[in-house]
Structure I
Amino acid sequence: MNPRAIPAVVRAGARQAAGDLRPVLWGRGLVGQLVWVVVIIVVARIFDGPDSDEMLFGPMFLAGSIGGYGFLVAMVIVGETYNDRLGGALLRVRILPNGPLIWAVGKTFSSVGQTILTQVAVLVGGTLFHGSWSWSAPQILLCLPIALLAAVSAAPLGFLAGSLARGIFSIMLGFLPMVAVMVTSGVFCPLDVFPRWLQGIQLVLPAYWSGHLTRWVLVGDPSWEFGGAFAPALAVGVLVAWIVIGYAAVPAVIRRTFRKESIGSLARMQSTIRSQAGL
């Protein structure tokens, strides 16, 4: 692509993202976002008590959720990629000049923006309805770039999994590992309760390190961390590596995704969905 076209691609992607975010910020979409925020804060308040002699579950869960929620960007991108493929949007975008790249930029902006709004809402809610925890202004401000870093680092995984989601079963197979990664990332319990091989997987993925950073900033208790100690520099390094390496690979993944889009493949997919639904 001509470097001179990059600003135009970014502007077009931003316009697409604005359109994608509009239903999220109004009506049922906004209610759905707030429900998750309320659930996280309520759970943190209910279990705001000693989980052991060294830790409090409520503050740990709430702080880890703010960072760990960024990993859900990957699931958002997978779901939207599947919907766009099934609705024929990917096929239409394919024929436009720089269409696939504009689509990818727009999806990155919209999914990251949607997730960060929820992360910020949890952060604000935890500040207003605090229990045994109390966060200072510098702590809150430091969490904002961490939330952005966490969300952006997870997006490449979404494009990779989305390129494989071509049916109900394949999208479920894509979602299940992501849910498993989220559940075992140290948001709900200490990482050392899981087998060593599972801890090893988490240490190379962005989910654990995102929650690690927000727990470091907001709680400062390393009881839930791998090795019983914080490593913020390593955490930032892992997330930045995912951004650099991931986005270097995304163009190839996007080209592969759009090469497979055709009228025939769309018709077969829609026919399969109707058959599975009994229509």
Structure II
Amino acid sequence: MRIKITLSADRSAIIDFNYQHQIQALIYGFLFTSNPDYSRWLHEQGFVYKKDKRFKFFVFSGILFHGPIKIIRSDNANHANNFNNSNGGFSFKASPSNHFTFSFQIASPVDLFIQHLVDGIFTEGQAVRLGRQTFNVYQVETLPDTLNHLNDLNGLNSLNLCPLESPIFIKKPMPQGQQDVFLYPGDEGYEEFLRQNLIHKYETLYGKPFSSDGEHLKFAFYPIAGKPIKQFTVFSTGLDGSVRPINIKGTLQPFIVTGHKALIRIGLECGFGQNNSMGCGYVEAVQTT
């Protein structure tokens, strides 16, 4: 299921460039308001795949601004650990008589997650904090199921997708001490990683092996001059309270996915690629083919 949350401001404000960890904190805050035990369990453990991987099974988009914004640069751009405002933000004008609205979307295949999320939103009240700013919840709506309109072409499901300000992030495992390697469309092993990642999520969510019945999942990324890259920093808080910056760098390249409908649904509701619960891999359907 997909939920769209629209927030409203009645005064001018700046939203940090690195707002993703703030949205993540807001989501966990909603869950905590509804059920503290569930919120802690999801944050600290989540859904375990073969003892070495953990999934949260939710993903969220980037922010969509509903009016003009101004880019503000900060003198703190080189301070990686300044997670309040590491490199400026998005500025907008608002007043009590002229509100400014913006929205983001959240998806999850887990009914209990959606239930606690919605309960928490309405229990917490109209005013919520995003980083250092306070906004009002203007609207909460359920979005239509994208796959209800999916065509079946020669036995294969095909969907035209585009990341919604939410980069598809893939980091190649490297030996300890070596620099991280980020993968992009066209790199060796990129599509296979996407496939295996969706299969692992499917098997964890449903508790059974995935059977493709000979139907292979294929990706076709649109060729675009240069690389449409989005990068940001999120901040992971350990159980000991320590804060660790995580650099995210992924593609916003649109693509067509063709294949097993169940895996496509996993991608839509859990996210494509890694670090979905940090704001990576949320896509929307642009056009069905």
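What follows is calculated from the coordinates using simple rules that are stated; it is not laboratory data. All values derive from a computational prediction rather than experimental measurement. Cβ atoms are built from the backbone, for glycine too; each structure is taken alone.
Given that helix-only ellipticity at 222 nm (-39500 (n - 2.57) for each DSSP H run of 4 or more, over all residues; to 500), derived from a single structure, equals -7000, which label among I, II identifies that structure? Derived from II, not from the others.
Taking distance in nm of label points 7 Å out along Cα→Cβ at positions 22 and 126 from the coordinates of each of I, II, which one would give 2.1? The read-out was computed on structure II. Taking 4.1 as the value of distance in nm of label points 7 Å out along Cα→Cβ at positions 134 and 254 derived from one of the structures shown (I, II), identify that structure. Going through each structure in turn, the value belongs to II. Mean count of other Cβ atoms within 10 Å over residues 166-173 computed as 14.9: which structure among I, II? Working through the options, I get structure I.
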